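Listed next: structures, encoded as structure tokens.
Derivation of every value follows stated rules applied to the coordinates shown; laboratory data play no part. Predicted model only: the values in this text are computed from it and were never measured. Cβ atoms are built from the backbone, for glycine too; each structure is taken alone.
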Structure I
Amino acid sequence: FYAPWCGHCKQLAPAYESFAKAFVYEKDVNIVKVDADSERALGSEYGITGFPTLKFFPKDKKDAPEDYTGGRSAPDLIAFMNEKAGTKRNADGTLMETVCSR
């Protein structure tokens, strides 16, 4: 949730855009950006009182979003989503390499 006039939101925007691009090919991950000024009812529904506010909506618990309180860099956001969604994306959107042991 953001507001177009918010300085902190403007500062976060490049990292957030990179974060969103990293997950563009993940069919089970949707990264959204909500203008809480124009969508006041939605902001109110989710208790938005400051900007930017980032929330994670688990697929199986859409009515119980989790507040994101981590770092505000693209790598921080990507690491959080990888952990929560079980994905393995790099900052450029490619899949992380994994090593299989035999």
Structure II
Amino acid sequence: MSADIGARTVRVVAEAYIVPGRAEELHTLLLPLVSGTRDESGNISYAVIQDTANANHLLFLEEWATREAFASHLSAPHFLAYAAASEALLEQPARIVVAEPLAL
């Protein structure tokens, strides 16, 4: 694979910890978030994965065509609805890291 393939895309890793006993509620909120996000213009991939050592620890793995596409996602109705509804279900606000691939 050439070093420049995907070099202009933006990668995002978000980390969230679910309040113990609230996972089922949060999982219900994830369905419209994931569906809506995957339909967004500029979204290349979007996955939510669960830590095998801690079921209350989720990672959101995202790839966006541009920073603007990711910024637009943060104001999309499905994202705003998830953010508001999930606040009480998370131990703390999600940690979000925005990154770009190294040209190696």
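Where is relative contact order in percent (Cα under 8 Å, 6 or more apart) largest, in which of I, II?
II
With distance in nm of label points 7 Å out along Cα→Cβ at positions 46 and 78 coming out at 0.5, pick the structure among I, II it was computed from.
The read-out was computed on structure II.
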